[in-house]
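Colleague: Scrolling down, you'll hit the structures one after another.
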Structure I
Amino acid sequence: MSQWPYEIPPEWAWIKSLREGDVLKARSGKLRIVRRVRHLGPSIPKTFVHLTIQHCSWTGRPYTVVTGNDLRQMGFQRVGNARKLLKDQFSRALARDFEASRSTDCQFKCCDVRGIA
């Protein structure tokens, strides 16, 4: 019996090594770019990943935050060593939106980024 959450099963260890710019593949085959990642502890649920939002939501924010458990349950997988450099103007502006305390302070709205990986 494993010591979950401290002993991470090998097939999910990649979640704890995620970095900004990593490319994830959803169960549907859609590719998503990790826009921000925070590892706040040794367990998978303590990993928080920012992705651009795929459908407008009531928050109006241009991003969604999922946990490591969400990635696991939604069937995401990392795409090898694929990585996007997040140095372009859009990526830098979106990163500033992560710091906004209210959705009205975001430069982008959900409809602006819908469909962008």
Structure II
Amino acid sequence: MKKPTPPTRVLIGPVEYQIEFDSYSTFRHGEIMASVTNIARHKIRINKDHPDVEIELVDSILHEAIHAMDQIYKINLKEEQVVTLANALTHFIEYNPHVPYWIERHSSWLEKQK
């Protein structure tokens, strides 16, 4: 099976965020970060050189998207809450892959009803 291409953009509320894969060394608590969000520039950066980039890719994209949602919708999540929510959503999607597929199809169906 061919490796699927990750998204290059996501729409979060009214804001489009570009997803970039590059090399960088952003540290938090002495560890190299797998991903980071630049709210002002509407960018999610994935560290392509992070040792666990492939294993953590879905979680990283969700994690950074949650940070963006937190900012846009003024939720005021703490980092620990973002981590937990991203992990929970990652597992939900992994264990229920039919749900995102259904959401996409349902949304398309609703558009046709207008």
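Please treat every number below as a calculation from the coordinates, not as lab data. Computed from a predicted structure; not experimentally measured. Cβ atoms are built from the backbone, for glycine too; each structure is taken alone.
Colleague: Using distance in nm of label points 7 Å out along Cα→Cβ at positions 48 and 72 as the calculated read-out, with 1.9 as its value, let me know the right label among I, II.
Modeller: Numbers: I: 1.9; II: 2.6.
It traces back to I.
Colleague: To which of I, II does the computed value -4000 (helix-only ellipticity at 222 nm (-39500 (n - 2.57) for each DSSP H run of 4 or more, over all residues; to 500)) belong?
Modeller: I
Colleague: The value 138 for volume of the Cα convex hull per residue in Å³ was derived from one model only; which of I, II is it?
Modeller: Structure of origin is II.
Colleague: Among I, II, considering only distance in nm of label points 7 Å out along Cα→Cβ at positions 16 and 96, which has the greatest calculated value?
Modeller: I
Colleague: Taking distance in nm of label points 7 Å out along Cα→Cβ at positions 88 and 104 from the coordinates of each of I, II, which one would give 2.5?
Modeller: Corresponding structure: II.
Colleague: Moving to a separate point now. Work out relative contact order in percent (Cα under 8 Å, 6 or more apart) for each of structures I, II, then name the structure with the largest result.
Modeller: I
Colleague: Still on this structure, I have one more. As an exercise: distance in nm of label points 7 Å out along Cα→Cβ at positions 24 and 56, calculated from one structure in I, II, equals 2.4. Which structure is it?
Modeller: Working: I: 2.4; II: 1.4.
It must be structure I, since only it matches.
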